[in-house]
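Rule-based calculations on the coordinates, nothing more; no lab input. Since the structure is predicted, the reported quantities are computational estimates derived from the model, not experimental observations. Cβ atoms are built from the backbone, for glycine too; each structure is taken alone.
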Structure P
Amino acid sequence: MDFNFVATTFRFREEDLMDELEDLFYEFGETDLEVNETNVSGLIVGKSSKDPQEFISFLRSKLDTSSWEIRYLLRFIPIQHVVLTEIENIKNVLLKLADNANIPIYESIKIHVEKRHTKLKKMDIIDAVGPHLKLPVDLSNPKWIFLVEIIGKYSGISVLRSDSMFSSMIEKRVPE
């Protein structure tokens, strides 16, 4: 399985989300999009030839101009690398992505693991990666997120700035 983004929706609305994503990506200028259901209710994976992080900027501007066009998309998460779900694979890719990200030593991180259909424990992954990182940890407001999206035997991995993920529920809130 190869994907460079994960998207979530309400249970049993996967088809609606796939249609919505195809329309949004087409408007974004993507002509070679592939979206697939997973065996997890409400979870879609996809492959775009364009940068998913640029798509997040498009989604945010879409919310400003025509928010009603985003009805089924709850979260959109860029994925930088996909590996077989084994702790050693996940650790190696996370550390490599962290090196490539050039994170300043004073910026905080959080290791975030979303697991579905696996017996691996979140803490086993965190314990395998954490000791190799010499960065401050902030679980409530990190600058960087070390993300592991486990979907059965495949894991999507990213090292992202904390504002590099999209949540329509959070973005649609009106500031007080």
Structure Q
Amino acid sequence: MAHNPKAARRFLRIAVLTISDTRSLDTDSSGTYLQEALQAEGHSLADRKLIIDDIYQMRAVVSAWIADPQIEVILTTGGTGFTGRDSTPEALRPLFDKHIEGFGELFRQLSYAEIGTSTVQSRCLAGLSNNTAIFCIPGSTGACKTAWEGILKSQLDSTYTPCNFVQHVTVKP
């Protein structure tokens, strides 16, 4: 768990999607946090949207981003809980070519230290699709901070060793 000081750092083009029935871009503290965090690391914001918790709207936006050669990573926030409207896993899981099982597991482990057993209600998930990494994070700003600081900041850093996700998000044809 170190950085390779000899490696040239590669910065990524990242899109942020907030899924919420109650927020607007002006009140979206979670999406704003993710945007500021990724930009602070040198990555660029490729796009940012906010949509309601609707399976088909989520699939439409994320599918377009997966097909966009300029977008390498997608971060979603919201819709991962157990309420009747929470449908991010159902919407996006079918789009994955490969599932990143360890993301949800590690997130819940880190989250347990912060919110205890309530973390079992988090259905966060991640996967790869068309050389695009997709990370679905709970909607609270605290959860976004946990995911970014505890996992994503290092896994989206091309100099992080022994491995990171940058090698999996190659430029699309």
Margin query: Starting from the value 4.6: which structure in P, Q was distance in nm of label points 7 Å out along Cα→Cβ at positions 57 and 161 calculated from?
Written below: Q
Next item on the list: Work out the source of 20.1 here, i.e. which of P, Q gives that when mean count of other Cβ atoms within 10 Å over residues 9-16 is computed.
Entry: Q
Notebook entry, point to check: In terms of Kirkwood radius over Cα pairs in Å, which of structures P, Q is highest?
Noted result: P
Note to self: Using FRET efficiency 1/(1 + (r/R0)^6) of positions 33 and 129 (r between Cβ atoms, R0 = 30 Å, to 0.05) for the comparison, can you identify which of P, Q gives the largest number?
What the structure shows: Q
Next item on the list: Compute mean count of other Cβ atoms within 10 Å over residues 65-72 for each of P, Q and report the one that scores greatest.
Entry: Q
Check: Just checking, which of P, Q has the largest value of FRET efficiency 1/(1 + (r/R0)^6) of positions 17 and 81 (r between Cβ atoms, R0 = 25 Å, to 0.05)?
Finding: Q
Checklist line | With distance in nm of label points 7 Å out along Cα→Cβ at positions 49 and 137 derived as 1.9, matching label from P, Q | finding: Q
Note to self: For distance in nm of label points 7 Å out along Cα→Cβ at positions 97 and 121, which structure out of P, Q has the highest calculated value?
What the structure shows: Q
